[in-house]
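Pasting the structures here.
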Structure P
């Protein structure tokens, strides 16, 4: 596997779910690392994307805002094509878009339709991002980095959130499979598995009496660990997206203050 891409070429990243939280932090970190960045989210978040593009431009990098639903194949295909049209290529795909666990529900009480809504984004969306990013990277040559969003819920089961656990475990398995298939093209495929990160996705009313992430950590029986920041995940992604990470592929790396040990 090649150790690096052409250093004379400005690398380009595409980040989904980029309007806020972890995705936003990743986009800003990659721009700081010297990449041009396409940022994508749902149309309802277009205003936040425009603000993010302005921030990236102030850093000194090129940026473009895109809107799409990653569960729809034609929209993902168009998203990748638009990235290449606007910024010239695609070297780093961050399949970050996802939906949270929702309300707690036992397997024997599972609302399959509700679970499937999560699978549409968390599994199908990641698959489509991997698919079209890989096609572009193989076509242009020079390798690449594909990185997906898993979770500590993808590394072990947690009672009451089976549908979410299934979706994030699928990302881990898909990442391993894609890593094997794409290694001959010098494309690495990895995933990050956040624990409690201070974002709107985990925010609960009861947190106001304690600290960000308190309610979620109590529910998941992990009360003694710290709540991370989006920048903590972005720091890991920064390395996984770099040329120096060429010898790491097929891995799902925890960012959770030691909740889960591989």
Structure Q
């Protein structure tokens, strides 16, 4: 499948054949006949949906992608279903998930900023970019992005994995956390690691990044080396953590996630 390309063109007009990411309460209408796929606008409009506007997201190959949000839930026939973003990640191509994630983030932002946070007046869509503008006080509001780090901590031939209290039983992943105000990324790595598992790390190096639309995170991936300390979890957010070799990994995040890419990179690096 072609790469999903973000294109900033708020004046792009939708066509019936364009891909339509139609959301209701965080779930997307997916065409499920034969194999799951994103329907066209024409397909979705035949379902007699009620919505305010379409928002242009970008393109996948020659297909333009638009987002819209339904005012109310509708009954779907046997050829469609409402599908969560996580299910899309597991069943469909990565480019579809990226477009769906962008749609989710923009619709969530759009819904939360219908009124100005400075003066309380109603906002309007800016005419030349994806932003809200308050005509009363001049405030301009852009889509919110929440930066967070995720780090693979290496100790010789082992990687540190932790179980978060929000995970399903048996699931382990990497240490992660949000960047605080006034904090650089390396400091965030050191702080989050020490807060969550009580150890210190060194030789922090950037690896990769990934948008994570739950609801609006930008995950910045790192590797770091163990320096000192014994693992000590807080028992509240992190309930268990340990060092794992590539041959004894527990249940880990699935393909398509940055956590999995970091873990796979570790596996490939160990001889």
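Which of P, Q yields 1.9 for distance in nm of label points 7 Å out along Cα→Cβ at positions 48 and 128, as computed? Working through the options, I get structure P.
A value of -12500 for helix-only ellipticity at 222 nm (-39500 (n - 2.57) for each DSSP H run of 4 or more, over all residues; to 500), calculated from one of P, Q, originates in structure P.
With relative contact order in percent (Cα under 8 Å, 6 or more apart) computed per structure, which member of P, Q shows the largest figure?
Numbers: P: 20; Q: 16.
Checked P, Q; max of relative contact order in percent (Cα under 8 Å, 6 or more apart) sits with P.
For Cα Rg over 2.2 N^0.38 Å, which of the structures P, Q scores highest? Kindly include the intermediate steps, with their values, before the conclusion.
Values: P: 0.96; Q: 1.14.
With respect to Cα Rg over 2.2 N^0.38 Å, the highest-scoring structure among P, Q is Q.
Read the figures in this text as sums done on the coordinates, not as results from a lab. Bear in mind that the values here come from a model prediction, so they are computed numbers and not experimental data. Cβ atoms are built from the backbone, for glycine too; each structure is taken alone.
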